[in-house]
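Colleague: Listed after this line are the structures, all set down as structure tokens.
Read the figures in this text as sums done on the coordinates, not as results from a lab. Since this is a predicted model, take the numbers as computed values, not measurements. Cβ atoms are built from the backbone, for glycine too; each structure is taken alone.
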Structure I
Amino acid sequence: MTSHAVHEHKSQAPTSVPCLVITCSDTRTPETDGSGQLLMHMLKDAGHTVVGYHIVKDDPGQILFRINQGIANGVARAIIVNGGTGISHRDSTFEAVDRMLEKRLDGFGEIFRHLTYQEIGSAAIMTRATAGIIKGRAIFSIPGSEHAVKLAMEALILPELPHIIQPLSK
């Protein structure tokens, strides 16, 4: 696709996307969830709507329940999950989200790791981020640090969110 075709395609995308934010953490509360608060703030500043916000334990059942609930209510067109993407035995978000994906956006995780590598070097290999499509919704799963949220949102999610949603609405 040429840059002109991409620009034309983006010009037809919606300007506001209803989003669901889910934080996966065993310890955070709404008051201490800086990453979730940052996600919601950045979405609103970009003209998107936050239609729901939840903190769930890093437990596959709870994660899947909240995602499926967000899909079932029919309002959210995008779901952004942060946290639980590490490699400890408790980190299960990546596996929970990845197994739900009907279509994967492999480039999201690849580019996110590349950007992370540019900042922190080889430790980026432990960065587990994924994105794709579930039942006509875009879903992004990103690490839970505020820095990772800011990087993912500024470099990848906000520039492409409407563009990703546009063909799913057809």
Structure II
Amino acid sequence: MTAKDRFVALSLCVLTVSDTRTLENDTSGQFLADALTEAGHRLHERALLRDDRYAIRAQVAAWIADAAVHGVLITGGTGFTGRDSTPEAVLPLLDKEMPGFGELFRAISFEEIGTSSLQSRAFAGLSNQTFVFALPGSTSACRTAWDKLLRAQLDARTRPCNLVGLLPRLGER
């Protein structure tokens, strides 16, 4: 077995952004926490915050500053209501955006929910060598993102390439 054939367990954080959920009834955050651990990754930390751009930004900034964290999965706050502020909170923290993630997520979602997919402001990027993914708040959307995009890209065995394979090179200057 070569190094490219081995699974690499990542340390991932899950943040739920919601004004109405608690950790006890947060099915989206729980789905992501369960899915990543079932895939063999480690849940570094899980949090739930109200939709407040400064609290969201502070939490994500703390996680991306932690060298032990490889990625942050955020669910919620990506819609168009007045309170939805995850993109406004997190995009300023990104060193590089990953436009293909949001584009592909919406394309896949279109097959499931039709034109309602255009209401999603899902996005991803890289910050301080940490991957950041922002997903809609619905459990179904989190399942779609995990099953169709994240599981494979967070697995070092995915060919022809995956995000895990980039980890050693993310700090290049």
Structure III
Amino acid sequence: MSFQEYYNSEIKKKLKEELNISNIMAVPKVIKIVINVGAGEAVTNKNVIEKIQEQLTLISGQHAVITKAKKSVSAFKIRQGLAIGVKVTLRGKRMYEFMEKVIKIVIPRIRDFRGISEKNIDQHGNLNIGFTEQTIFHEIEYDKVDKIRGLQVTFVTNASTKSEGKKLFSLLGIPFVL
């Protein structure tokens, strides 16, 4: 059974009962997952963006997009239009596959992991997880990594409150700090 089928068959029903929601369409769900890597070092080294884009494409299974600076910031030597990051937005089947990979493979591989803090959920029920290194994803070969970089993964939901979001993520299997 795929993770999407598991969500639709079991988690939706549990959420409907626990949150006292009358309509099944009003049950909170994950809408999209955004993976983001900022590359401030791209100001001095232009090859960094391509390497990050290649790694993010491997991790997500979808082509990564280069993000550009919207404003010039002289203190950081950034000019408008300069490539400063890479991101991927996952929806549908790829989103559920990536979510399953994060919950079942990536999170258990984190060193000294004690759980995800409830503070990582914002007031709209979205979860933000920051990973300190990209090598915890099994697609990345450690020998081909030029530099260890962090990445930000955001699970965007349609939950209306923080408590609904926490309930959704705990039923999905994300381990929170007790």
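Colleague: Here Rg/Rh (Cα atoms, Kirkwood Rh), for residues 21-76 alone was calculated and came to 1.21; which of the structures I, II, III was it taken from?
Modeller: For Rg/Rh (Cα atoms, Kirkwood Rh), for residues 21-76 alone, the value 1.21 is produced by structure III.
Colleague: Out of I, II, III, which has the highest value for distance in nm of label points 7 Å out along Cα→Cβ at positions 29 and 69? Write down the numbers at each step before the final one.
Modeller: Numbers: I: 2.0; II: 1.3; III: 4.1.
Largest one: structure III.
Colleague: Match the computed value 1.0 of distance in nm of label points 7 Å out along Cα→Cβ at positions 85 and 141 to one of the structures I, II, III, and report its label.
Modeller: Values: I: 1.0; II: 1.8; III: 3.0.
It must be structure I, since only it matches.
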